[in-house]
1. Of the structures labelled I, II, one was used to calculate mean projected area of the Cα convex hull in nm², giving 15.3. Name it.
2. Comparing structures I, II by mean count of other Cβ atoms within 10 Å over residues 85-92, which one has the largest value?
3. Figure out for me which of the structures I, II the number 21.6 belongs to, where mean count of other Cβ atoms within 10 Å over residues 229-236 was derived from the coordinates.
4. When percent of Cα pairs over 13 Å apart, for residues 117-172 alone is computed for each of I, II, which one produces 63?
5. If we compute distance in nm of label points 7 Å out along Cα→Cβ at positions 157 and 245 for structures I, II, which one ends up with the highest value?
6. If we compute FRET efficiency 1/(1 + (r/R0)^6) of positions 45 and 133 (r between Cβ atoms, R0 = 25 Å, to 0.05) for structures I, II, which one ends up with the highest value?
Structure I
Amino acid sequence: MPSPRPAAAALMLLLLAACAHAPERPAGPLRIVATTSTLASIARGAAGAGSEVRSLVPVGVSPEDFQPAPGDVAALRDADVLVENGAGLEGWLRAMVRNAGNPQLRIVVCADGLPVRDGNPHLWMDPEYARAYVAKIRDALAAADPPHADGYRASAKTYDGQLAALTARTRRKIATIPPARRTMIVFHNAFDYYARRFGLQIIGAIEPNPGSEPNPHHVAELIRLARLHRVPAVFAEHEYNDKLARMVAQSAGGLNVAFLYDDSLSTGAAARTYVALIDTDTDAIVNALK
């Protein structure tokens, strides 16, 4: 049988060499990108000190209002792991991932496999579901960076303990509210999972559909329900205008108005981390309802 021509043989050698020496990721920490600042904080807790985590959506911006920039696509192109919530929260993300063209990107969809209720994506507001997020992120980091897998597992275990303590602490605080006063009107449906976990009743949301101002009939019904259930407070959110919340509170009998965090952390200490966010929200709820 005739031997392969020299050019063909050389090409075959190059292909074999390429397969034998597949490109490796650069040395240094995994480059982790999370969609929101809240998820970035949870990812940082799972990854441990020294981790490189950035958020696509800036602090103070709702994911519903986020407009990706070219630099955000570049961040995904260079990332090792992407942490997203899923359950419909990040409608802009799939196009970004396609445009980034990063075949090595490992994607963690935190809400997958969890009991999403009525299309509500805010599972992280229940610290017990946040613990499930941590486990998913831990496993993805260990798979992406096997030499440091034990470190990720240790960091995630420590952080999981902090979240378990957060659940217990939140439960104790909510228990100080008289049962008859554990009713709320919220700005939008971000607190359903939190309320279910800790025994609160949400009788309505000012903005049931994110980004859509409610019609007068909906506002009138909220005021009626607030009077009927003797709701002690109406809760606005730091990311949104509080005009409607104050109007409902005033029309329902001069109720308290308090502010909560959910989709975003804060630049100040009040909600600089996920744990601080839940603690700050809980304190605001307890103070407003008691």
Structure II
Amino acid sequence: MAAHDSELDAVELLRGRPREVEELPGGLTNVNLKVTTQDGSVVVRVAQPGSELLAIDRESECRNSRAAAEAGVGAPVLEYVPDPGLLVVGFIEGHTFTDDDLRHGGHLTRVAAACRQLHAGPRFVGEFDMFAIQRRYLDIVREHGFRLPDRYDEFAEPAARIGRALATRPTKTVPCNNDLLAGNFIDDGEKLWLIDYEYAGNNDACFELGNLWSEANLTGEQLDELMEAYDGKLLRHRVARARLWGLMSKYGWTLWGSIQHSVSAIDFDFWQWAMEKYDRAVAEFDGPEFEDLLEQATRDD
């Protein structure tokens, strides 16, 4: 961890203090360090080169992290150092969820409640629109000559049809994390915390839930359970909306993986990660339920 000494010395909270440093697992965009001093532990997020291509605004991340903390679900923000790009938050002691926890742990009602709490909190800085981000990522991939999966462009029109279907029922946006992987939930034994606000912005709540469903590869029945817990009753048009957002998220995040495959120094197979997303997206675009989902999302229950 000596390689990070100069970066950590840029943090006023840590400068010149005896400390123990441990790299935390799981980060795909940053290096995350647990730093312990005599006063306790904090987490320092160290931004990595290339993240500017991924629609990440570090100033907005800091402000939205503060808003999430105010909502009662995010870790407290202790310090922000714009250069070299360090965000310091409180360390939350607890169990970091895995996909298995979401699939088999009986936590979906708690997850829905934590999302509702975040969504009812202070508005975030900026908007998050997966359609706009997907187009931006595609421009970057083409401009730099990054890898593009076979048939990717074939699904531009089906993706546009998703956009038209969702637009028939305009929905008020709420502050969303927009990247709720299982690893961004921490259970302290009493409550769930939601961490990591790099992609945070105001968005359709159904994107948050559909993206979570997609990322954890939950079943359709589990999405029903999640949506019913969130809405208070099961609404088929809302479930269809979340499923379409989940499909659009896979289609968009595929390009995120392509960019990271080309620019990231993190030791991770981003192309394999991207292709897992893409293969599932293709199966849904080509599958028998796609037309029904478009229709269900536009009608009343």
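1. Working: I: 19.6; II: 15.3.
Considering all the candidates, the number was obtained from II.
2. On the way: I: 18.0; II: 20.6.
Going through I, II one by one, mean count of other Cβ atoms within 10 Å over residues 85-92 is largest in II.
3. Details: I: 21.6; II: 14.8.
It was calculated from structure I.
4. Working: I: 63; II: 73.
The read-out comes from structure I.
5. On the way: I: 4.0; II: 2.8.
Max of distance in nm of label points 7 Å out along Cα→Cβ at positions 157 and 245: I.
6. On the way: I: 1.00; II: 0.75.
Going through I, II one by one, FRET efficiency 1/(1 + (r/R0)^6) of positions 45 and 133 (r between Cβ atoms, R0 = 25 Å, to 0.05) peaks for structure I.
Rule-based calculations on the coordinates, nothing more; no lab input. It should be emphasised that the depicted structure is a prediction, and the values quoted were computed from it without experimental measurement. Cβ atoms are built from the backbone, for glycine too; each structure is taken alone.
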